[in-house]
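Quick note: the coordinates plus some simple rules give every number you see, no bench work behind them. A quick note: this is a predicted structure, and the numbers were derived from the prediction, not measured. Cβ atoms are built from the backbone, for glycine too; each structure is taken alone.
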Structure I
Amino acid sequence: MPKAKKSDISVSVIKRLPRYYRFIGELVKQGTVRISSGELAEKMSLTASQIRQDLNCFGGFGQQGYGYNLAELRTEIGKILGISQGYKTIIIGAGNLGHAIAAHMDFREYGCRLVGIFDNDPKKAGSRVADLEVMPVSELDSFCIREQPKIAVLCIPKTAAQELADKLISLGINAFWNFSHYDIKITHKDVVVENVHLGDSIMMLSYALNNADESEKE
């Protein structure tokens, strides 16, 4: 089956690709060689037709009567996600959140390479996180000109985000993993932004519990 045009692939399909990559990776580690769409659907709480439709957007990778070769499928999904690109990434903000992300996340596994960490607190400058030295924000310009990173992780207050986002975009950053709660798209519609609102996630848990209680009362 021919691939769909990238512009025709829905955001919901694209958002499921990392989940496929993660689940299939776990199955490969467990020694599973191949799997049917039905078996994969059961493990992922999806339907077999949904999985086939999603993967067919990129050409389809299964064989009739054989299913999917998991190692090959994971490699192909990795190519679609750009896992092999190793996009240079910097973190702005070496506080608790930035420190935790740098120290505990394997960026290389997800198609990125952490090359710099910055903070405007002089007390943090010179400390080391994830084998990298925290640099002052005053060195950001020269660093970006030299290293040309493409992704910035913003772990800074909302009040500081607009000015810094403007600066980073002028320095060649065109993708943001944004924890700042500032809507970068307001003034920069052409950049790629993944906004992360941790509070939204826990509120969804609250909603689920609240509605579960209501169901019990009925």
Structure II
Amino acid sequence: MINKDTLDFLKKLSKYNTREWFGKNRGLYEKAREDIYHVTMFLLGEIERFDPSVADVSPEDCLFRIYRDTRFSMDKSPYKTYFGIFMKRGGRKTAGAGYYLQVQPGSCFLGGGTYMPQSKELNMIRAAIARKHEEFRKILGKKGFASEYTSLDEARLKTYPKGYPKNHPAMDMLRYFSFTATKPVSDPELMSKSFPQTCIRSFKAIKPLNDFINSALIS
């Protein structure tokens, strides 16, 4: 599904990550981005079949910029060496859970959820889990989810979140500060004809988690 030339461009960008090289090879970037743009458009159309909330979302709303913010980083490389796509209601800039695909040679993955939400959203998600922890556990234990993802990605506090008793029955889940589930994808699989089906199967499996999170943010 992903063109080999796109991965080749990212490999070169990883090796020659300078503004001078990028300027001379901007045509390669534009060709790769066009490939990712069309993939995003296709995936949005497929996701809309089971999640109508993405109906009015465009690829432009979902694609992350390739330019890195180096202001507070020791790594001053000017460009990301991957394409990130976050497909959800309102696009990547809005709060809430959605469907994610990262195209990076040797480190591709897909999944969904919400990554490190702001404190207000995090508190709302935790409050929903505290109230409906049995429902939340069922979502993570569903056959569809469990067959695609081992569990939520490990991003938990070492201590306990404020405002909840240490013996709360959902404390193991309340300690999460990021609510994502991901699965790796090999480069050959990424370029295979079956990759669209792989994406959609995995995205369908994570929809109940997205629905729970998004419901928590509007309650």
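Things worth noting here:
- Given 1.6 for distance in nm of label points 7 Å out along Cα→Cβ at positions 31 and 63, calculated: source structure among I, II: II
- Computed 1.63 for Cα Rg over 2.2 N^0.38 Å, for residues 47-86 alone - originating structure among I, II: II
- When distance in nm of label points 7 Å out along Cα→Cβ at positions 79 and 135 is computed across structures I, II, the figure 4.6 traces back to II.
- Which of I, II yields 8, 31, 33, 21, 7, 1 [P(r) over Cα pairs in 10 Å bins from 0, in percent, calculated]: II
- Among I, II, structure where relative contact order in percent (Cα under 8 Å, 6 or more apart) as derived comes to 13: I
- Which of I, II yields 15.5 [mean count of other Cβ atoms within 10 Å over residues 15-22, calculated]: I
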